[in-house]
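Undergrad: The structures come next, written out as structure tokens.
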Structure P
Amino acid sequence: MRFLVLLFTLTLPSILAAADRPNILYIMSDDHAAHAISAYGGRLAKIAPTPNLDRLAKEGALFTNAFCTNSICSPSRACVLTGQYNHINGAFDLSGEVVPGKQMLALQMRKAGYQTAMIGKWHLKAEPADFDHYCVLPGQGEYHNPKFLVRGDKPWGKNSIHFDNKHVTDAITDLSLEWLKEGWNQEQPFFLMHHFKAPHDYFDNAARYESYLAGIDIPAPETLWHRDPKFGSLATRGADDELIPHIGTSIGSRNPRRSYLLDLPEMYPDEFPKNYDPADYSDEENTRMAYNAYLRKFLRCVKGIDDNLGRLFAHLEETGQLDNTLIVYTADQGFMLGEHDYQDKRWMYEESQRMPFLVRYPKTIPAGQKIDAIVENVDYAPTLLEFAGGSIPASVHGRSFKSMLETGKEPEDWKQEAYYRYWMHMAHHDNPAHVGLRTKTHKLIFYYGCNYDGGYRTPPGWELYDLVNDPHETRNLYDDPEQADLVAELKRRLAETRSRVGDDGSHYPACEEVIQEFWDYDEADREKAREISHEYLKRRQQELKEGKRNIVTHKGK
């Protein structure tokens, strides 16, 4: 009897530790901008509320300064999975993958005693084999009648299941609910990565939402209509503004190669007048119609996400697991919803760089918190692992912010800047490659303007924004003499941050040569940038003559 009492006493701490550990439900959508969640209080909050997402904020914490390190799908997902910046994990662009054995977060969760599952959009090419269970979309996947890849007797990618007459958002939720009901061994806590495809463009909502916001004029950002002459730089405007039509995909007709005005009337004819012909309308009328079509379809996809979250939360509540589950909601990056007449992501501008990040776990996280500390997606994995009582490998660059969630206090030694680098120079949406630094008050962006091999040049340029006095980033202050000391200070911090995170240029030396050549940006650099602008304009005009719409320039192409 004494032996049994002693044994029970010795094992009690581990039993309690297991009981105290939360289940972890990590929910990620694709391209869901923070300002399209009503809890963030943006221009869409009243017209398109998101009550289930808002519940997480009301009953937990909302981060106002959560940022991705590279605003594109695969690289962001790789950062979350590995806790590493892209120049270390190797997922620089959409060809990025994280191979089995390197899927750190899944491996460490399993070591911590969690049963792991990955359901929904994966987008990292290699098999998610380090998860106990997976059911993932191939590549982007389809919005309707989706196929999912599963484990099976055949090689990776050859085993699949299909959902006929089903929207992908509903199917992903069905799969997660099925796993929670039948696949989860309740003797272990679960770690479930539930990844929606929506609202990735081109947006295609479930049929039941087709009347949602129909005929409603969606509030638009002022910068859709008015581009301040101080916005941008030689890099994004060109010499004498000659590249304004050619940098960044547009909503209206600004970009002759790629715009929603070119694509959406054919894709969503019901959103436009019958027998629509853009020649019958003014530029502003055409832009407004394209913008409304864009936003309605996007917000219908968001509505589907929010409703499906209600299904997930209801199941957890019915089974008594809601308050024992750490629930995280985020996206792989933000999204431009017409700001500056831009669509898609990739930019370091606020709407694209910022990620929504909401967390609920009432056992230790006080309700109703708004936290303005700077966190990056490399910090997510260590935070989840600390909640799980798991080990954080030395290979992880990020840092846990668990204590911040529980106390509401930012540690004195916490980072004061977010690092950013977009590598896919001028691919798909005409975004120049750039690197930069984001503090709580300012943003410094350096468009170095070349691909991995230093080729396909666009004009380099620097941009500085005061986020306190100019939160919509309308006025570039880089050349303001009164900001000279600040520019020098932020450049120094950017160089130090690059060194700290290991982005030393050794990965692509030819590209780094261009960065260093234009770092000082003296008058000789600016004159050369103007020459590059003229040369690029000629090249783009030739490409347009040849009918090229989708120019891929990364990895030396």
Structure Q
Amino acid sequence: MKILKEAAFWQQVKTDAAYEHLRTMIRTMYEENRYEGAIPELGFKSRTRFDRDGDRTEFDGEFFRRRKLLSASAIMALIYPEEEQYLEELQEIIWAVCGEFSWVIPAHEKFSTGDANDFIDLFSAETAFSLAEIGYALGERLHPRIHHRIRKEVKWRILRNMERETMLWEHAENNWASVCGTNVVGAVLYLFPDKFPALLQRLQETAFPSFFRSYSAEGTCLEGLGYWHYGFGTFVWFAELVREYTRGETDLLTGEKTGRMAGFGRRCFLRGDTLINFGEAPSHGRLDAGLMTCLRTRLPEAVKPVPHRMTDIWPGNTPWLELTRNLIWLDPAPTDGQFEPESMDLPDSKQMLVATGKYSLAVRGGDNDVELGQHCDVGNFIFSTDEGQIFCDFGSGPYTRDYFDPAYRRTYFNVGSQGHSVPILNGETQGLGKEYCGTISHAGNVITVEMADAYKTEGIRRFTRTFTHTENAVTLTDSFDPDYDSITERFVTLRRPEAENGVIRIGSSRLEYDAALAPIIQPHSLKNHAGEAEILWSIDFDLPKGLDHVTFVIRP
């Protein structure tokens, strides 16, 4: 990006009031992550803790602290060239990062066919690109040995591996294909431009088609808003870098599916500004302001303006990219768009969305495939009002050694069907894997999920869930074979439920049920992705034997 070398741009960032929020964010990041003395080594004990007990926080915390300091000190050095301390600290942190045993975090070493340095993961790729573009932006202000060290380390850790073999993520149908591929080839563009054309062509034949296949035909990111920002957002900035470098001859932001993917961020919002967060996704979030500005400029037919309240700046673990692109793409006077959730049939996504003036309803069919980080929750639903999610999806928990291991995955409460608004059949929860699945269809105002195959429970051959939606209510009916041993209907919420005769009150909403049923309300202490404790409430109804259906009514 040529603008990163322009003194006039950085002077504007320094003085223009429009950049004040970003300047404050960057300065705060710098102050919170800088070292008072020497930068401590990422030692053996810290690196091997993941092998001992599965904990990622100790090593990852220090690893990403370095990259936050790398990004913030580089930008501070560009904004304030007269203050030498920023350049001095930048060169120290570059030297420390270049001296790390590996840029691959311990949790990802398992993907390597050799040792950690024979593989490229998300964060080694991001580290390489950040160093390469920082070197480009700072130019002659960096010591020649710093430039030499960056070039040497990227050649050994990144280019060597790309030239040695096809990377596992080149055929991965998830965000890795985009994030790894774009950062790797972006670093090569800056440091080894003669290698760039062949590697770009390779990505266009391997990683990029794989990444696009991870999105449904409707452009839905099944990994949720956060991974849309990460995977698709990274693809967008790379496309802009390539378009600039090739003087417009190569434009990767073309095609109908690209437009549908670009529009996903806006359409995954429900009433109450909550998100469709099936799987590894948070229930709340905002759209990246810079990314949305870029997309509205480049794909105006696919991406409409959104209200200011729905945007913010969300720097990642290696935040150079997010921070600089928000500086570059800052819209000083954005149009404050309007937003109302929309009803949508998404057959390829195996999801249905209903929007009324009082609530949003999202229903999931599909399968429990672990590859896209999905949970065991066929037939799950999210019901959201202006108060937020009433019946919720908890989303992701802390990532540990066993979190994605098929042998343990569904034992995590937030992952297994026990942590979702789906039934427990004959004492069994849903299975993990692509073969555990259900179909979803929509006719008139009725959504139907056939979900018996999500359990494969002996003795229950049929289990059909229907949602009949009107402007003022949703009627949920489960129909099944009457010869079951036990069925427990479960609903989950992050709001404390209050039970009355035949009614459960959750905020201003109501769950109405047959008064002959006795609800069992229990709190479950879980940790969210950030490691913070939250209480998830389950509401259970143990059905008497011999029924062939049960009905509940949800009113906003």
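Bear in mind these aren't lab numbers, they're just calculated from the coordinates by the rules spelled out. Model, not experiment: these values are computed from the prediction. Cβ atoms are built from the backbone, for glycine too; each structure is taken alone.
Undergrad: Given structures P, Q, which gives the highest value for FRET efficiency 1/(1 + (r/R0)^6) of positions 266 and 458 (r between Cβ atoms, R0 = 41 Å, to 0.05)?
TA: Comparing P, Q, the top value of FRET efficiency 1/(1 + (r/R0)^6) of positions 266 and 458 (r between Cβ atoms, R0 = 41 Å, to 0.05) belongs to P.
Undergrad: Moving to a separate point now. Out of P, Q, which structure matches 3.7 when distance in nm of label points 7 Å out along Cα→Cβ at positions 290 and 482 is calculated? Don't skip to the answer; put the middle values down first.
TA: Numbers: P: 3.7; Q: 6.4.
Going label by label, the one that fits is P.
Undergrad: Hey, distance in nm of label points 7 Å out along Cα→Cβ at positions 146 and 378 derived from one of P, Q reads 5.6; which structure? The partial results should precede the final answer.
TA: Values: P: 3.0; Q: 5.6.
Derived from Q, not from the others.
Undergrad: So, one more: Assign the value 4.2, calculated as distance in nm of label points 7 Å out along Cα→Cβ at positions 242 and 330, to the correct structure from P, Q. Present the calculation step by step, with values, prior to reporting the outcome.
TA: Working: P: 4.2; Q: 2.9.
For distance in nm of label points 7 Å out along Cα→Cβ at positions 242 and 330, the value 4.2 is produced by structure P.
Undergrad: Supply the structure label, taken from P, Q, corresponding to mean count of other Cβ atoms within 10 Å over residues 138-145 with the calculated value 12.9. Mind dumping the intermediate values first?
TA: Values: P: 15.5; Q: 12.9.
Source structure for this number: Q.
Undergrad: So, one more: Please compute FRET efficiency 1/(1 + (r/R0)^6) of positions 74 and 490 (r between Cβ atoms, R0 = 30 Å, to 0.05) for structures P, Q and give me the label with the greatest value.
TA: On the way: P: 0.55; Q: 0.05.
If we compare FRET efficiency 1/(1 + (r/R0)^6) of positions 74 and 490 (r between Cβ atoms, R0 = 30 Å, to 0.05) over P, Q, the biggest value is for P.
Undergrad: Ok, one more. Once relative contact order in percent (Cα under 8 Å, 6 or more apart) is calculated for all of P, Q, which comes out largest?
TA: Values: P: 21; Q: 9.
Sorting by relative contact order in percent (Cα under 8 Å, 6 or more apart) in descending order puts P first.
Undergrad: While we're here: When you work out mean count of other Cβ atoms within 10 Å over residues 346-353 for each of the structures P, Q, which one comes out largest?
TA: Greatest value across P, Q: structure P.
Undergrad: Can you tell which of P, Q yields 25.0, 80 when Rg and Dmax of the Cα atoms in Å is derived from it?
TA: On the way: P: 23.8, 91; Q: 25.0, 80.
The structure behind it is Q.
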